[in-house]
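Student: Below are structures written as structure tokens.
Each reported figure results from applying straightforward, stated rules to the coordinates on display, with no laboratory input. Treat the numbers as computed from the prediction; the structure is a model and nothing was measured. Cβ atoms are built from the backbone, for glycine too; each structure is taken alone.
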Structure P
Amino acid sequence: MPAGDARPAEPRLSVVIAAWTGGHELRRCLNSVVTQVGAASDEIIVARNFALDAVNLAAGDARLIDVAPAAGTVPELRAAGLARATGTIVAFIEDHCVCAPGWRNAIVAGHRASVAGVGGPVDLAAGGSPIDWAVYFYDYARFMPPIASGAIPSLSGANMSWQRSFLAELAPQLKDEVLEAVLERECTQRGSGMYLSSAAIVVHSKRNSAGAAVRLAYAQARGYASGRVAGKGVLRRVALAAATVLLPALLLGRIVAATLRSRRHIARLTAASPWLLVLLVAWSLGEGVGYLAGEGKSRLQWR
């Protein structure tokens, strides 16, 4: 083989899809990735916690790895995918998101800025109900496009990528779970930097039941709060728990500001506002309990 035709020694990009929503969503997500990845240099890893049934996971010429942890949570699915990843860049997305055209190239180009993490915006798909829209605003409003490219203090767990060398340094912490909060904390402490590429867009389309959405908001908040106060004293925990009464108003203000900035989805935000308030109250309660009583079994809800 001529030297100019030699394939790279390792894939350039490993795309880890944490599949926890369902077969239909996974098929749509996978198809959006397959059309973009480089067959000679990239790989796709599907880490799922449900049976595939008749879902076709054909990935063309791209290398496809199918991992099926037993009822794994989303952070555990990411960890299972990371364990198989061989790329110099590892991207994490979720099956309820579809990658817009140009996503792959925007992620790779973003890493030329010599940062540890690169992510992109999360948009809202057409259709859905007010509870679906509320979940979107609650989870992703701060990443709503259009949003300018540049340095950013956090990335969405549904659309983030990291240098493999950075992930390798954190191997003991990421063996069982890959949590964006841990990655962001370590990145900030090490001064490694995170970058948002405005062109690396994924489109969220998850459908939700009200009960499941409320339970997940509470559980995620409780797990987040527990990690935040690990090793802290009782007074610190009580003070933070007391402050959670202010969270619904504070978080709602941020969501409204982000929506007005984007000048998009304003009508949907209005329609979703009753459910959004319910989710924000559930989050605040979960955070308060997490500060005082720890995470309990909250992380098991994220599946």
Structure Q
Amino acid sequence: MNRLLGKVAVVTGAGRGIGREIALSMAAEGARIVVNDLGGNTDGTGTGKIADEVVEEIRNAGGEAVSHTQSIAEVSGGRSLFQTAIDAFGSMDILVNNAGILRDKTLFKMEEEDWDAVIAVHLKGHYCCTRPFAQYIRETNRTNCRIINFSSVSGLFGNFGQANYGAAKAGIAGFSRVVALELAKYGCTVNTISPGALTRMTIPLREARGEEVANEDLQVGGPQHIAPVVTWLASEAASAISAQILHVARGTVSIMQQPALLKSYKKGSGIWSQDELDTCIPRLYEAKQNADVAVREGAKPVLID
């Protein structure tokens, strides 16, 4: 308890699902919370006041929280979100960029508005919320802050029918690596979560495949399993960990491999000939396949009791 005592945390998309669980977890550890949620549908349409419900829940448990219901897909929304933290609590220490929507279609059927809406909420939303916080960190020389961003296996591995979502989530991983470099001098860590959880966004995907989601599935695979890892990354215990991607799902936490050179060939002089590439690139691909086997073997979970 009290790992985040005295800290001010902003959590986007915190009205339901993963975001709500993170807000409750951080509040339980002593953080004062800004609960952001537009209160819309999973496709980004509509509005509601569900953020206020989470605020009331935190306050009833003895914590401190305020709500913010503007869209974070716009620069003005990101600025007002930051200002809400400053006005309510006088400072800001933690940003969790969790808000998201889905508009799943194959590329053949995906219209421009489907692409733009998903990119705006996910990728641009991370920019809109992170930039004013980063400026605050630099201008006030505020140290030991935390930013936790949300990517997805849809972008890191790929997933059929989610070109918009996958592109945004892959972009967030790259965005996080750069921001981690830019804020390192202030002791601010920037990490990324790749979550796997049953929420109102993901349950319909399983049901569309003909799979039933029972209560026991929610117990072992619900968003409550993501929140403790995010809270830990926001704590002092995680001060030395930055620019990493953690995959969290169903009681398992994993660290993900990031882009790295595995094997190289170099020309002594001149440019590559097609015959030389006939030899080199298949060998490179073979090295990649061998590395993939080793990574899969090393990623098998170790049981912790």
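Student: For which of the structures P, Q does the calculation of distance in nm of label points 7 Å out along Cα→Cβ at positions 239 and 271 return 4.4?
Tutor: It must be structure P, since only it matches.
Student: Additional query: When you work out Cα Rg over 2.2 N^0.38 Å, for residues 71-222 alone for each of the structures P, Q, which one comes out largest? Spell out each step's value before the answer.
Tutor: On the way: P: 1.02; Q: 1.15.
Largest calculated value belongs to Q.
Student: Taking distance in nm of label points 7 Å out along Cα→Cβ at positions 63 and 79 from the coordinates of each of P, Q, which one would give 2.9?
Tutor: Q
Student: Same structure, new question: For structures P, Q, calculate FRET efficiency 1/(1 + (r/R0)^6) of positions 255 and 279 (r between Cβ atoms, R0 = 41 Å, to 0.05) and state which one comes out highest.
Tutor: Going through P, Q one by one, FRET efficiency 1/(1 + (r/R0)^6) of positions 255 and 279 (r between Cβ atoms, R0 = 41 Å, to 0.05) peaks for structure P.
Student: For relative contact order in percent (Cα under 8 Å, 6 or more apart), which of the structures P, Q scores highest? Before the final figure, lay out each step's value.
Tutor: On the way: P: 21; Q: 15.
Max of relative contact order in percent (Cα under 8 Å, 6 or more apart): P.
Student: If distance in nm of label points 7 Å out along Cα→Cβ at positions 23 and 183 comes out at 2.9 when worked out from the coordinates, which of P, Q was used?
Tutor: P
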